[in-house]
Every structure is written in C-alpha cells, then in structure tokens.
1. If we compute relative contact order in percent (Cα under 8 Å, 6 or more apart) for structures I, II, which one ends up with the highest value?
2. With distance in nm of label points 7 Å out along Cα→Cβ at positions 145 and 209 derived from the coordinates and found to be 2.6, which of I, II does the value describe?
3. Match the computed value 3.0 of distance in nm of label points 7 Å out along Cα→Cβ at positions 9 and 169 to one of the structures I, II, and report its label.
4. Between structures I, II, where is FRET efficiency 1/(1 + (r/R0)^6) of positions 33 and 129 (r between Cβ atoms, R0 = 25 Å, to 0.05) highest?
5. Given that Rg and Dmax of the Cα atoms in Å, for residues 81-176 alone, derived from a single structure, equals 14.6, 47, which label among I, II identifies that structure?
6. To which of I, II does the computed value 63 (percent of Cα pairs over 14 Å apart, for residues 137-184 alone) belong?
7. Matching task: -9500 is the computed value of helix-only ellipticity at 222 nm (-39500 (n - 2.57) for each DSSP H run of 4 or more, over all residues; to 500). Pick the structure from I, II.
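Here, each number is a calculation from the coordinates, and none is a lab measurement. Nothing here was measured: the structure is a model prediction, and the numbers come from that model. Cβ atoms are built from the backbone, for glycine too; each structure is taken alone.
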Structure I
C-alpha cells in the first residue's frame, strides 16, 4: 500500500473580510500518494497557484488542514516548516526563483548543500540533473546568461534533485517549446517512479494527459476528471 504524501482536507482560503472577501479556494480535498502525478487545471483566477502555495506551507489556509507525510502543518513551528520545505518539498515557480549570483549548477546544488550534503556531492547531483535536461553545457552560466526556457529547466532540475518526496510545479513547461516540455514532464515522471508525489499546475491538455489524475478548479471549487475527459476543450482554458 502506497503512502499518502500530501493530503488537503476541506481547505478554504479567503482574502479580506465581510462582503468584500475574495474566495480563492473553497473546501478543497486532495490526496496524492507516493509515485502519483496529479495535474491541476482551470481558468486564470480559479485558485490553482493558491492551492500549491498552501500545499507547500508557503501560505496558511483560512480553514482546513494540510498533511505532508501524515504530519499536520498546523502543528509545526516556523522552523519545522522551513526544514520540511528544504528537505521534503521541491518547488517550481512561474518566475523560476533562481539566485542571480549563482551558476546554473550552483542553483541546482544549493538545496542539497543547505541540507548538509558536501559541496562535491551536491555539485555532482546538480550536474547530473542538468545533463538529463540537456543543459550540461550551460552548467557554468548565470541565470541572466540563459534563455527563459533554459532558466525553466534549471528550476525543474533544482526541484527534483536529491531525496525530496513532494514536487509542486506551477506551469513547469510554460516557457518551453514542445520538445523541452516533453523533457520536463519526463523528468517529473521519472521522479514519480522513484516514489515522489507530484502536483503540477498546467493549462496544457497534452501535458496533463501524462498525469494519473486531473483536478479541475473553477471559482475555487474542485472537480476531479479522468484524463480522457481532457479531450473536451471546455476544460482547457488558458491561464496566466
């Protein structure tokens, strides 16, 4: 029986109060087991990015509970959450979040070094991840020397390197052409084969078809769909 690595129970998120309150998410339930890939789709403003930030402990829900590896985030201290993010969760943000003063290889290796891995081993793991994404020849370049697609792939490599158990990706193929998009999704699938649980926000129906399940969000509410339902173009709404 596979372990449930991520569980959202009745998650709601409201911004503001009273009549002016904005509902970003409403009573979301989601469970992702080790080795599973779940895609999240929906129109702009439907709550997709908010779902990821709450799942990754970067933002707290208004109500409900998040469990990672069976541990409730609400019972963790700030330091515990920081340690969890460093060791257990890999993120891919839309704006990449690469450090401009570090090379591509150093950006990928940094989370491992922060967690106590020797610089040499971390660099080796980082170079291997970059090579898998066709970026071995760009390892010594800084972010401002890379194209948008290359920066995206570096961010992907950083999120899956090491022993992380949960991958959260916000439009991981947004800046990539179709060939590199396939490379990225293959890397995410390879991580899932190692037991990683992954949640990927995407507006690309083809990429979502790689997932085990698809959650479609609309107005902060969730509806699960089987992958074949993605042939219905009404589900594929461009998102920011």
Structure II
C-alpha cells in the first residue's frame, strides 16, 4: 500500500470529520464498538472498519497484527474515544462517575498506546494523537471524575511521547472545551456554543499534525487559545 494508514478510534462526530479530512491522502480504518457507526463512516471514505474491544489488550494486539499483515504499516492512531458523566460535588456520585467513564477515557489510552507503539516507531513519521479536554487543567466539583480521567490520559500520552525519543514518531494532545458541528448548529440555531471547537477545525489541525514536520514541539495544542 502506498498511502499511509491511519487508525481512527471512535466514529462519533469528531471521528467523522477526521476521517473525511484524511480520506484523500490516507487509508483510513475506523474502529468503534458499534458496527452501525464504524461501517458507514469507513465506507463513505473508501476505508475499512472494525469492531474491537479497546480494553482487551489481546484482542487489540490481534487487530494490530491483522492490519500489519494486510497493509504492512500503521502510521497514525487518533484517539477520539470519549464519554462524560458529572456529579454535584466530590461525593459518591463522583466515584460512580469515575467507575463509569475512566475505562473509556483513560483505559483505552493505556492499551492503545502500548499496542500501537512499535508500529508507530517503525513509521517514517508515526503519530499518536489524543483529543483531550481543557477540563483536565480546570477540575471542578462537578467534573472531577472526567477531568481526572483526562488528566491521567494526558500524562500517559506524555510518557508515550517521551518513549519516542530519538525516533521520528510523536505523541500529541489536542485539547478542546467541547465539539460542535453543523448539525448541532442547525438543531439549535439560538445557541452560540461559546468556546466550542468546530469538528472541521479539529480535523484540519489533526491532518496538519500528521504531516512529517507538522507535530508541535510542545506535544500539546489547546484549540481554545487564541
């Protein structure tokens, strides 16, 4: 295969925008826990799809090995797995929120970084991109579980980037307050969505990061700044 291979983890509105932004120059593989989301998105961009339990390291490693056998390379992994649950304060509900969201928000970062690290290091310009939240740096009583999970994930990705030292691979964090797309604006024309990042902007930024010289030195981009 001549085109580089990008694995998009999550077929929500962020993953949809990224897949379409990359489709011309990349072979896109969409991964989601729902076939009804992964398959149509992959087909719309001429890519491939898979349903994989991202918390199952053995299943994930098998998926990686199958990709390498079929395509010979993995050049980018974009983590867009989310989930949100809040609490009124730091109480029992906060503990329940952590139990509910930490596997998806943090656990899937741990497994996917470990499983895909070696192929990304072998790429000419391997990239692991995690879409995070500005909440990681601004915890509140209501978002303490979510903010903690994102902060932990960012720390882990920072460690991954450090492990790429002396290679051309990079691990980059892209932080947003929240995402918005055109459908949301149409459905709520009276709403202004202050501080939100449009999915098209997110996709453009990620496409730029995937360029061989496109990764920032800091390893973190906050799309709410400037």
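1. Working: I: 29; II: 19.
Between I, II, the highest calculated value is found for I.
2. On the way: I: 3.9; II: 2.6.
Going label by label, the one that fits is II.
3. On the way: I: 3.0; II: 1.3.
Of the options listed, only I reproduces it.
4. Details: I: 0.55; II: 0.80.
The structure with the largest value is II.
5. II
6. Working: I: 52; II: 63.
Going label by label, the one that fits is II.
7. Numbers: I: -9500; II: -13500.
Computing helix-only ellipticity at 222 nm (-39500 (n - 2.57) for each DSSP H run of 4 or more, over all residues; to 500) on every structure in I, II gives -9500 only for I.
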